[in-house]
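Next up, some structures in structure tokens.
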Structure 1
Amino acid sequence: MAIQISPSILSADFAHLAREAEAVATSADWLHVDVMDYHFVPNLTLGIPVVESLKKAASLPLDCHLMIADPDRWAPDYAEAGAGSVTIHAEAASAPVRTLRTIRDAGARAGLALNPATPLDHYTGLLEQADMLLLMTVEPGFGGQKFLDLVLPKIRAAREHVEARGTELWIQVDGGVDAETIGRCAEAGADVFVAGSAVYGKADPDAAVRDLRARAEQGLSVSHQHR
């Protein structure tokens, strides 16, 4: 279980995305790209042209999170545009097994996302089709929301599920992840962390990523002591 940090460009300066991507190139593992369509969530953000441009400009692999109404239709296109990981929402997908397999076939890691109120046990049967489980720790749609502690038991349950089956599934958390909450997430069992304003809201994004990683590793250490 290795800690990975995925800064969200939703909180970056959109006028200088290439520069913002390179600001965390030596400290982060992924660059998180939130795709929203005004339908699944009440916001509109980035699409395939921006992903294609970032792929050319950024040295980090792109972690695309599709908060859109028809992920079955669009997810493969993001993989083909160069995303290293493409995550779809269980609540929005009509054919999640097929879509997750298609993402993999296109050469990307396949992720399945669950909103805070969506029960994990309804979707454990799908996890073998995924490379990553994203557990939203805020309601999706806007950056800067307060972390929801009520998701921590779901993170623990997901980690128990992964360890009981000996799988390589990554557990990602997204929403309100900062210096105060990342340790709790790591202690609960998350290993991939999306952070927006906690990185790009700082004067030195690179240093912010390094600090978040250290705090996550400390939380992971506490988790191991409790087992």
Structure 2
Amino acid sequence: MPEPTAAASVTEGASARKHRAILAAAEEMFLRAGYLGTNMDELAALSQVSKQTVYKHFGSKEALFVELVTTMTDAAGDRVHNEVADPPDATAVPAYLRNYAERQLDVVMTPRLLQLRRLVIGEVGRFPELARALYESGPGRAMASLAAVFGRLGERGLLAIDDPEVAAAQFNWLVMAGPLNEAMLLGDEAVPDASARRRHVAETVRLFLAGYGPSA
């Protein structure tokens, strides 16, 4: 296969920059004005590209919206599911779970991600694929990652787990359900502060290990 030419590399780099610029403008406009309130001419101007370039990259306003949701939730997931070594022994499991849960809450409780979640929920009737994108990149990814970890810890005898998928779902929603529902329904002012999140996580881990710790 021939090596790409310098001109092709420059073109590819310019195209990638335009793609990122359009997504950045879409994030600002969709979160501020919602789907219906976002004007594609204004979005193109904010991106400093032509409207034709926007459609060349994304095909439609709907496709741009879906990619924005996927991109934002994937980036958030990367911040949660970074590579962390499994705990070396049972004494390190509580701290491992607390660190994971605190990281997850810190990311999900950020104002822009809460805005995005509210926006997606409001548009599910029009674009059901948005909910799937948010779920797969958000809680779906979190529970799959946890299930893999719990399976390994179970095999090592560090947790007493028969079904890692069930345990992962239970842990995920023990961590997320209360804080996330309050923030979604009561607004950003209901987001627990860092100290409250740490207390919630500590109690969640204690409860989880009472059912799944090695002695259980």
Structure 3
Amino acid sequence: MQPSPIIAPSILAADFARLADAVHDIEGAADWVHVDVMDNHFVPNLTIGLPVVQSLRRATAIPFDVHLMITDPERWAPGYAEAGAHNVTFHAEACEDPVALAKTLRAAGAKAGLAIDRDTPVEPYLELLPYLDTVLIMTIKAGFGGQKFLPEMLDKVRDVRRRIRAKDLQVRLEVDGGVAADTIEQAAEAGADAFVAGTAVYGAENPAEAVRRLKALAESVTVRA
């Protein structure tokens, strides 16, 4: 049985001038806050880094789901765990030894996540699942918010879900990119149980209500399953 769904609003879609307020807007509704860290090297975009995460961590009790779209995650990822991130996800394409980094993150007090970008096959990484707490499947090309959901990426979600079930693993299966009211049920039916939503939450008049609606949609699939 899949665990209850998690909604992780992405502050990439929020107003960067009022990030603390944006986080407060979803308190009581969101399960995690998704924090996209981009270095303008691994992806062609530049967002926020460790000092901002450290400051935001003091502003809220919601668990932080940090997504590192950066080169050399072995160097930088442990700092986010030490800053109090609940989950730190790094990209398979940027890491030479994912298992070693996962162990380092767990030792630093965080859950360890592995992200798979749009053009990367998932099969080579299925054997690593016992060493991970989260697998993040990109349902867009990593780097920018507001992109259209790619349903063809759900085959990867199905492959990971099958392996999780076959091995009876406790691994969160997360999707990121274009998740909204009209796509979240597809992702849930494919086996995802954690959902990153940016524009669908922060583009709404009431972000907390948008989170609740997304969660209800995902839960309805879980119930049917």
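Computing distance in nm of label points 7 Å out along Cα→Cβ at positions 48 and 208 across structures 1, 2, 3 gives 2.0 for structure 3.
From 1, 2, 3, which structure was distance in nm of label points 7 Å out along Cα→Cβ at positions 184 and 200 = 0.6 calculated on? The structure behind it is 3.
Where a number appears in this text, it was derived from the coordinates with a stated rule and is not lab data. Keep in mind the model is a prediction, meaning the values are calculated, not measured. Cβ atoms are built from the backbone, for glycine too; each structure is taken alone.
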